[in-house]
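Each in structure tokens, the structures are laid out below.
Bear in mind these aren't lab numbers, they're just calculated from the coordinates by the rules spelled out. A quick note: this is a predicted structure, and the numbers were derived from the prediction, not measured. Cβ atoms are built from the backbone, for glycine too; each structure is taken alone.
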Structure P
Amino acid sequence: MTEVRTTAAATGGASDTGVLRTLFHDTEQGGHEQVVLCQDRPSGLKAVIAVHSTALGPALGGTRFHSYAEAADPERAAVLDAMNLARGMSYKNALAGLDHGGGKAVIIGDPATVKTEELLLAYGRFVASLGGRYVTACDVGTYVQDMDVVARECRWTTGRSPANGGAGDSSVLTALGVFQGMRAAAKRLWGEPSLRGRKVGIAGVGKVGHHLVEHLLRDGAELLVTDVRPEAVARVREAHPEVTAVSGTDALIRQEGLDLYAPCALGGALDDETVPVLTARAVVGAANNQLAHPGIEKDLADRGILYAPDYVVNAGGVIQVADELHGFDFARANAKAEKIYDTTLAIFERAATDGVPPAAAADRIAEARMAGRDQG
């Protein structure tokens, strides 16, 4: 028998008061409507579903499959990650103009060793039990074929294959949106919306990063790339020998003459160690939650580094999966993803007008929409 429990029931105890405080109060990460822990012993499923807001409509966000083995308490880390990501989805969906709130799910475990059809079906039943309050899709560690399995138990599933009524790989439009954000940064810094002749460093050339490489090369950028998986870099270099491979993120961010840095792997890429040595004039990347803590955005601004909020520029994927719910039309979704250029540029302008970092300006615009006020 499977079981669904709220965080309050499942994490009681003094050691978890921080999690409960985050859940029930409007802290930087909090104010969530619902957090659910899911466990199915026969399949080995352990998962977290976080619903931050349904103010604009059903919560929409992907399913991350990750072990959190690096954390002292992997299960607690998974809960906090799901909550943090869900909050980001509320803001992302609001700024993308979607009629969706923010949600996110985490399946705890190494997808290479524990992912099975039985586990994914069990997960689908948990999502279905929420009755449409949360709509799921792909994220790190989950793929189109996984969503096809989840959809067998849950009709509130997007990111499926075209053969199963879906839109396919959402990383295509995610990369397009990031590229449009880069164009907006170039316009703000150098007066032209082009990366031609600019040196761009990409950390992470997986699902999104390798599509981003294609956009940038067509635009005439000089590329440097790194990835924790050598095979990912090798794939890029095999297709494009002109791309330079760099050994590690630390070496990449210290590259002399770097114009733009694109974190495209996991979150927390901008922290107290990386920002002081970052040479790039701007940061525009696909990774979620790039700022390790709220003070980092001011550190970037103090160093004169333009930061494009990650949840603005990486919204192409959620635009795609949201469109899937209405009968997917690639041209329609593509056109909406291209508008990320205008949104990003407007955020830069609002930040300059208000005298705040771009992330603060973006938050203000998103919060106004979620509260039903004008975004101007």
Structure Q
Amino acid sequence: MTTAHAEPTTPAPLDLAAIRTRVDDELRHFLRDKATGTEPALPDELTDTVYGFLFAGGKRIRPLLCVLGWHAAGGGTPVPPPIVRAAASLELFHAAVLMHDDIIDNSDTRRDHPTVHRTLAARHQNRRDPDRFGADAAIVLGDLTMVWSAELLHTAQLTATQLSAALTVLDGMRADVMYGQYLDLLTTGRPSRDLDRAMRIIRYKTVSYTCDRPLQLGTVLAGAHRGVREALTAYAGPLGEAFQLQDDLLGVYGDPARTGKSDLEDLRDGKHTALVALALEHAPAAQSAQLLALLGNPELDNRQADTCREILTATARPRVEAMIRTRWAQANRALDDAPIPAAVSQALRHIADVVVSRNT
């Protein structure tokens, strides 16, 4: 008599596209209600502008990671509506941060569309100073979008325990991203060889807000044990660094037709990135001086930008690409023995692949 041995089964993959669809549906319904059910009624341009900005693009990485955190901690399937709504609140917060970030950077485009402050300025060209109005109005609209993010969370019908745990995670996330933004402001226009400072900006501005806290939000909503949370943090740290390092490369070398953003802004602003810090560390003195003279020039033209790129390519780009590969490998190793379902690990590995290979 022989005993049959079951073949190991491959876990059914999680449907990330379906998660995105549910998040988008939640955002659409929320904004529709704001457009029709608010008393007094909001001007149409407010909800229209937020809607247009949200649905002009975006990968919904933060909501996806939140839902994956839920699954990692053993949360049920299908994902309950309150969890999807909490995840969607992250996308509204992200939109608000981007609105303000684009004002700070004086950006014209985002996702190949006019930024919110440019959109609002164009709507009000009959004003004496439409550009000033556009920036001021976008600050207010960004603030309102942050309020809506909080409202979306508070009306998600979470339990009292879930809401309390969620607020602890989100309060930390909000503080981290604002601190990271401030560090970024302090160093913009003053690039240096200080790689540690550039990486500290990344850890606050990107790692926490893009990867770690969204994952942690999902885990606390599911009541995760400490081992799951620690494993996901070990994954999120290098992944978030890889994400921002790739973003810094795209800001200099990316095709604007693909990225939807200018490839001159970071150079004109003199952003203090790991790419720039490594170039200043390794470039010969003459090239280092030339780079410092060009970075931060708001009138930088394409020829001068190409000079910057030549120096950055010769001295730093391969080093940054190696840093990205190293962090991709670290993120994947963190999942090898993580106490999470195989399907979740599979999805997280897919996201890591997307992060390091993206060109938008």
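Suppose relative contact order in percent (Cα under 8 Å, 6 or more apart) works out to 20; of P, Q, which structure was it derived from?
Values: P: 14; Q: 20.
Only structure Q yields this read-out.
Please state which of the structures P, Q yields 5, 23, 31, 24, 12, 3, 1, 0, 0, 0 when P(r) over Cα pairs in 10 Å bins from 0, in percent is computed from it. Intermediate results must be reported in sequence, preceding the final value.
Numbers: P: 5, 25, 35, 26, 9, 1, 0; Q: 5, 23, 31, 24, 12, 3, 1, 0, 0, 0.
That value comes from structure Q.
Looking just at distance in nm of label points 7 Å out along Cα→Cβ at positions 224 and 344, which of the labels P, Q belongs to the structure with the highest value?
Details: P: 2.0; Q: 0.6.
When distance in nm of label points 7 Å out along Cα→Cβ at positions 224 and 344 is calculated for P, Q, structure P comes out on top.
Out of P, Q, which structure matches 23.4 when mean count of other Cβ atoms within 10 Å over residues 96-103 is calculated? Please report the intermediate quantities before stating the final value.
Details: P: 23.4; Q: 20.9.
Value 23.4 for mean count of other Cβ atoms within 10 Å over residues 96-103 corresponds to P out of P, Q.
Assign the value -23000, calculated as helix-only ellipticity at 222 nm (-39500 (n - 2.57) for each DSSP H run of 4 or more, over all residues; to 500), to the correct structure from P, Q. The partial results should precede the final answer.
On the way: P: -12500; Q: -23000.
The read-out was computed on structure Q.
Hey, distance in nm of label points 7 Å out along Cα→Cβ at positions 48 and 232 derived from one of P, Q reads 2.2; which structure?
On the way: P: 2.2; Q: 3.9.
Considering all the candidates, the number was obtained from P.
When Rg and Dmax of the Cα atoms in Å, for residues 104-295 alone is calculated, the result is 18.4, 53; to which of the structures P, Q does this value belong? It would help to have the intermediate numbers written out before the result.
Working: P: 18.4, 53; Q: 19.6, 62.
Label of the source structure: P.
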